[in-house]
Structure 1
Amino acid sequence: MAKFSFNVDPREVPIVDTDHRTIRTKIPVPESLPLLEEIKLYESSNALEQLPVVWDHAKNHQIFDEWGNAWIDFTSSIFVTNSGHANDETLARINECIAKPLLHSYYYPTRIRAQFLKKLIEMVPDYLEKAIILSVGTEATERAVKISRIYGAAAAKRKSIIVGGDGNYHGKTLGAQMVGGQHNDKGWIGYTDPNMKHMPFPFPWVLEDFDGDGRQLFQHHLKLLEADGVNLKNIAAFFVESFQGWGAIFYPVDYIKEMREWSKANEALLVFDEIQAGFGRTGKMFAYEHYGVDADLVICGKGISGSMPLSAVLGSATLIELDAGYTSTHGGNPVACAAGLGNLEAFENHNLVEESNRKGQIMRDIIYSWKGKYPSRIGRILGNGMLYGVFITKQNSDELDSELTNYICERAMEKGVFSICTGRGTLKIGPPLSIPDDALIEGLKVYEECFDELF
């Protein structure tokens, strides 16, 4: 099948004018095409694989272009702006930092760094005592891999094996891709780390074959590792993406509980990747908290700052100090730390974790109603809080229809709703936690309009 490309030929679309959406031009905007071409000329082609909207500015739940159009954002910039685009608290902290001015400090101490770290540790579970602050999520993954290996090599443990999950995603750098489970993306590496292993992902349809018993399924997956030549005593860490992003697919709760119990009994770390899952997205501060377990290391990014490049690894003081000498050129950048502090203040001031739960119920009620309205095209619906994955299927089939899903995203764009395009046949919905109730409902109703037109 040929690679899908979004339409870049401007066409007339109905005018939209509500409190939250404005479409008054052809879409894509004709005047935006030279900018799209310029990006295409100077950057790799994947820069234009998403919806052809040229952003000018964004505020709370809305994206604006230069030509008077406005979209309800159902992407949260891929879960960066959980607290809303350019929220007041974040803007205020950034502006304070810029006004000093203080734009960079390497790893040298700053007041804003201390303030951010204190606020962060105050807001996470008590067993996460210290943080390492970095710039992007994949860098945090690499650091967690390093700590896991140092832990495994300590004393007489001699543990070197890190176990990831098939299909899980942890970033685009070398170590992150090797521990990640998207195997088709690894051909460029040229070799695989023999101590990076992977377990199958316990998809809901796989769990059904084990009578819904996640503990039994985990033990089965351990046996598969053994059959592949893995000495289970040499496992240093399990890396878990708290949910698979393309479909908002969570692990079975009892599967993770069994993994937690096994890892503690066998002196292996349990590492949760919360880069897209964390900071209120699923109705809890961290998505792994839905499993009712603790974590040895937590990898953070995206929603930690609400804007600027910032990431972190959280853990006990003992684990974090295993690699105390590591520094990063832009780790703890003062402007990024200022954004992070403002973002956390916005979470507190507006009760955003609680709002994620409340608004998530609104989302759930509407989204689950689609199953009854469109039974031949909507399959599984998965999610928590303000994150849902809607499986769009071919007519009366379980096979996902990626092309149709892309057309839904395109049609929604023409109506003033901006969507995540997974390319996998799932409609992934994740608006800012700060979105007004009426805007949330309005955006979801737009999808129903698209379904009526395209199904």
Structure 2
Amino acid sequence: MTAFKPLLLGATALMFTLPFQAFAQSQDAPPSEVQKIYDIAVAPSPERIRSDIQTLVDFGTRHTLSETESDTRGIGAARRWIFNEFEKISADCGGCLEVMYVSDTIEGETRIPEPTEVVSVLAIQKGSIDPNRYVMMSGDIDSRVTDPLNGTSESPGANDNASGMAGAIEAARVLSKHKFAGSIIYAGLSGEEQGLFGGKIVAQRALDQGWDIKGVLNNDMISNITGVDGVTDNSTARVFSEGTRANETEEEARTRRFTGGEVDSPSRNLARYVKAQADQYMTNLNVMMIYRLDRFGRGGHHRPFNMVGIPGVRIMETHEHYDRQHQDLRTEDGITYGDTMEGVDETYAAKLTALNAVTMAGMAGAPPFPANVEASGAVEPSAILKWETPANASNLAGYRVHWRLTTEPEWTHSRFVGNVNEWTFENLVIDNYFFGVSAVAKDGSETPVVFPGAAGRF
């Protein structure tokens, strides 16, 4: 036996000196696709979406300052109808949705001068493994005409934004038939046209309650296919995202200047994820990533979430028709103005609803996001990526590392490395590439890519 001891010790020593990658390589990779998401991609109903848009239009006006007591007109009737629709969906899935109002009183603002209760509606589908991790889809309840203080005139708001609201309701109908590891929020936000107040109130509620929201998908105008530029396009959607975190500290900004991350905020990598989900699970839909918080000089209801560090993007049509936005109903010089049902394409709205649904299904089905991701390797021949595994990771299969040239808009290379917390990119100099990591579930569901450091932290 003595003669074998050196050999055994040598083998043991060799085992521990081999690169750990060798052991990770032997682990089977999970599926690269989730079969049920293909079904989710074709489930949204154009007919149901059009019916819901029509119902919202029929309330006459949904202006934040409009009637709240009537059951047939005004924003009060609209939000109660939305609440009841979520309740019906919950009843169909055995009580799987927690439906609630979230509100606060706003006053002394340019567009809300008098005390006004701004009320949003949330429906929460709790996850089975990691219930405090959320992804959220929102639409806006309210509408407006030319004068932002006019709460009485007819303001159908068919595309802006009954379409986004109808999309959120339809996504709830589709996804409530499935169970996910993480939680999903379906939201109808109020006060968007008056200063994004509904989003501000809900974002504060999320902070107060400690909700870990990993992504907000703000849907604002998802049913128009013909733009004021004369282009008709039913196969492209835009996704807007901020490049750097709005709540970045001065020290974090200084670090980012030396290590990178200007185009790798969590919102930007959320946008890349939306596109990747579309590329994998959908047909006849191209996602155009816009490297801008929102349209030039304008804003949307994801911004209040961005401002407090919650990743958010805006999903919308590619070609806007300004004659149908924020307009009094009228005809002038042969031009018809107003946001009516004539501008609604329900098939396109269903397609963009599906884009949201496949994104949320992927994120909610995924394991917890990699935590405390850090990169190192300055003046070294290889880059090193390290991360931590959070709690509630029973559905974790392992991790996928990603890399790309610094000028590439999307992640171009990746490999599954197993259930490890470190990876060395042999002979890839850290100066020349960007790196990231995603968590992969046993069924193939995957998180967005997390970029190292504070710049990319979800």
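We did not get these values from a lab; they are worked out from the coordinates using the rules stated. Because the structure is predicted, anything quoted here is derived from the model rather than measured. Cβ atoms are built from the backbone, for glycine too; each structure is taken alone.
A few points about this structure:
- Read-out mean count of other Cβ atoms within 10 Å over residues 100-107, computed value 15.4, structure in 1, 2: 2
- Structure responsible for 22, with relative contact order in percent (Cα under 8 Å, 6 or more apart) calculated and labels 1, 2 on offer: 1
- Among candidates 1, 2, the computation of helix-only ellipticity at 222 nm (-39500 (n - 2.57) for each DSSP H run of 4 or more, over all residues; to 500) that gave -9000 used structure 2.
- Computed 5.6 for distance in nm of label points 7 Å out along Cα→Cβ at positions 76 and 260 - originating structure among 1, 2: 2
- Structure responsible for 44, 22, 20, with semi-axes √(5λ) of the Cα gyration tensor in Å calculated and labels 1, 2 on offer: 2
- Here the criterion is FRET efficiency 1/(1 + (r/R0)^6) of positions 92 and 428 (r between Cβ atoms, R0 = 25 Å, to 0.05), and among 1, 2 the highest value is seen for 1.
- The maximum of distance in nm of label points 7 Å out along Cα→Cβ at positions 356 and 420 over structures 1, 2, that is, the highest value, falls on 2.
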